[in-house]
Structure I
Amino acid sequence: MNVAFIPVRGGSKSIPLKNIKVINKKPLVYWTVKAAVESKNIDKVYVATDSPVIKETVEKFEFDKVEVIGRSAESASDTASTEFAMLEFANQHEFDNIVLVQATSPLLTAADIDGGFELYHQEGTDSVLSAVRQYRFNWQVDKDGFAAPINYDFYHRPRRQEFDGYLTENGAFYITSKERLLKYECRLSGNVRAYEMSEDTFFEIDEPSDWVIIEQLMKRHAQSMKMPKIKMFLTDCDGCLTDAGMYYTEKGDELKKFSTRDGMGIARMRDAGIITGIVTSENVEMVKRRGAKLQMPEVHLGVKNKLEKVTEIAAKYNISLDEIAYVGDDINDLEVIKKVGFGCSVNDAMQCVKDAADYVSEYNGGNGAIRDIAEKILANAGE
């Protein structure tokens with residue numbers, strides 16, 4: 001029996017409760033739990049925590065084969081080693097092999113864990129660790145203060161393409177047997193093989209600066225991955241369907257500028273069977289008329305809580321938030337963008353909205369952004 005062991009403390013000092021702080025729309029620990037659950041080599045996933053808040057958060061994931069267990073105050077202290085927590089677990093549970101998974105490595109995937117097991121099953125292998133290949137020249141300083149190279153000869157400095165580099169532990173996962181863990185009281189022992197992960201996974205979250213880097217890496221990875229199947233498209237109006245400008249006639253009548261190309265994008269999505277709609281805090285008859293002209297079945301004006309309204313619309317059609325694309329440009333769109341399956345932003349949106357979005361159009365609101373996003377959704381659907 002192979003188990004994944006994910007220790008998560010509630011007492012992080014540099015980033016309080018970092019293991020459940022949201023990154024890329026999910027609590028940090030979600031990503032490594034997901035990777036372990038999806039691994040074909042893992043039979044059960046144990047998340048060990050001393051925090052009731054973390055326990056409640058993980059249980060809400062509702063993943064199969066996950067059990068949240070407690071850990072002693074001693075094993076969760078600032079001075080306790082990870083090995084101490086592993087040994088505490090090993091003495092209380094039955095298993096053959098254990099994968100230590102670090103919650104601070106959210107770029108870990110099931111494919112990485114399965115690749116590690118392929119190495120582990122090779123003859124003569126006792127342990128496996130994850131690593132990243134680096135191509136830097138390392139030096140060390142002696143007691144007299146003189147520096148000397150560790151991994152190259154500076155008289156014959158190699159070019160990068162001629163340099164094999166070296167492997168650095170990235171802390172994502174370690175595999176060993178229960179027998180060896182108890183015998184050597186260490187996550188690694190005997191003949192060790194290294195599973196090479198992508199260069200991006202070099203980073204793990206220990207400090208606030210690490211968080212910023214990994215959040216951007218995850219966003220880039222998310223944009224390169226296939227979006228979920230979209231069944232509903234919703235958008236804000238001002239700043240998305242329009243350019244956010246306020247235009248008035250001499251008589252004081254308000255005007256808005258809409259893009260015909262955006263209108264065609266909405267029509268194409270409608271023809272593809274995607275439900276379309278507008279959710280706006282404005283309460284202007286002109287927006288209602290625009291929605292009617294585009295044959296959008298869901299047009300909601302004067303909305304104060306957009307997430308609540310979007311959730312209500314999803315329930316009406318019996319679809320999940322993961323099947324919804326939403327376009328926004330300002331802070332009142334932020335929570336929706338974070339929750340839906342494909343949260344999008346126009347190019348001239350508030351920066352916090354762009355940071356939270358899965359996709360940022362290169363076009364401004366009212367000037368082709370909606371069409372751009374519509375074409376991506378249609379391409380994903382094979383239209």
Structure II
Amino acid sequence: MADKEIVVTYGVLSERTEVEKRTGITPDIVTRLKRSGVACVVEQGVGLDAHFTDADFEKAGARVATRDEVIASSDVLGFVGRPSEDTLASIKPGTWVIGALQSFTDEAYVDSLKQRGLTAVAMERLPRQLSSAQSMDEMTSQNSVTGYKAVLKAADAYGSFFPMMTTAAGTIRPAKVLVLGAGIAGLQAIGTAKRLGAVVTAYDVRPAAKSEVESLGAKFLDLDVDLTKGQGDGGYARELTAEERAAQQAAVDKKAAEFDVIITTAQVPGRKPPMLLTSAGVNGLKRGAVIVDCAASEFGGNVEGSVVRERVITESGVTIIGDPDLASGVPVTASQQIARNLADTLVHFVREAEEGAPAALTVDMNDEIDAAMVVAGGDK
């Protein structure tokens with residue numbers, strides 16, 4: 001397929017830190033974007049932690065440049081996360097910014113984008129229920145990686161085997177794993193734990209989750225609590241009432257004592273993560289039990305006592321791992337997926353403003369995706 005005339009320059013900066021190993025672009029995406037009339041310029045070393053070299057990007061057709069050159073020459077900048085205030089200060093007015101902007105919880109940041117004259121597209125606001133939006137769905141792609149990595153991290157911290165094993169010294173029973181939250185991350189965690197040989201049980205407030213859990217060979221945890229209206233828009237969990245949360249917490253705390261490993265993945269888009277396991281539940285676990293809180297963040301987590309990016313060992317010998325960066329621990333696959341999400345989101349906005357006009361970056365507030373995702377610029 002012949003490449004289209006270049007109408008947009010897409011820049012991607014390195015976001016490499018001690019905890020962030022992903023990149024927002026991969027060489028194959030450079031090639032795909034050229035076919036849509038998008039040229040790519042990337043910062044030197046942008047993909048090294050995901051094992052993509054500058055030579056790989058140049059071979060695919062990207063220009064490799066300094067950070068300042070990328071910012072100055074780009075019509076659009078794509079981010080795994082969001083640009084820092086220092087980076088924002090160097091971005092020229094009129095530039096588009098696409099990334100996970102935390103727009104639900106940080107109005108001041110969104111105001112800053114508007115004041116700087118930027119057009120901002122928030123990946124977290126994607127209307128996921130639309131079939132046309134599926135390839136843009138960063139939450140789904142990264143949560144899948146998160147669920148997989150959470151199980152590996154738990155297995156590494158747990159002091160015994162996950163599968164049942166018969167040895168010369170006798171038979172070792174399999175680990176009993178509880179997954180709380182059976183969305184994308186939870187289902188991947190269930191599947192991974194099953195493949196490692198654990199006996200897996202899972203729970204979710206959404207009624208539809210029971211059949212999904214059981215289809216993977218896991219048992220659905222019966223809390224004896226009526227939360228039949230736990231499903232919200234787009235099939236994601238809604239925020240529970242105070243009474244529902246209290247009933248759920250008490251039931252989970254009681255049941256948790258049966259398990260060796262607990263993985264919590266419950267998040268409500270744009271809201272504080274629900275508290276699923278209180279200190280009473282944690283203290284009721286046996287010594288040597290492991291908890292991985294995938295929802296741990298500056299806004300809280302699913303487990304009382306979890307600390308972001310730390311491994312806490314309680315006085316009763318329970319290990320709590322609060323890790324919001326699990327997807328970054330699988331940087332190759334996670335980068336390939338998020339790069340596709342960002343690229344397809346960009347291409348959605350490259351279109352004719354009017355019939356017969358040249359293609360360009362365009363916001364159409366009559367389009368459901370545009371109306372949901374554009375938080376600055378586009379007359380917002």
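Distance in nm of label points 7 Å out along Cα→Cβ at positions 204 and 292 was computed and gave 1.8; which structure, I, II, did it come from? Computed on structure II. Among the shown structures I, II, from which was the value 14 of relative contact order in percent (Cα under 8 Å, 6 or more apart) calculated? The correct label is I. Identify the structure, out of I, II, from whose coordinates Rg/Rh (Cα atoms, Kirkwood Rh) was calculated to give 1.01. Structure of origin is II. Source structure of the calculated read-out (FRET efficiency 1/(1 + (r/R0)^6) of positions 156 and 340 (r between Cβ atoms, R0 = 41 Å, to 0.05), 0.90) within I, II: II.
Set I, II, criterion distance in nm of label points 7 Å out along Cα→Cβ at positions 148 and 300: the highest-scoring structure is I.
Since every read-out is calculated from the coordinates, none of them should be taken as a lab result. Since the model is a prediction, treat every value here as computed from it, not as a measurement. Cβ atoms are built from the backbone, for glycine too; each structure is taken alone.
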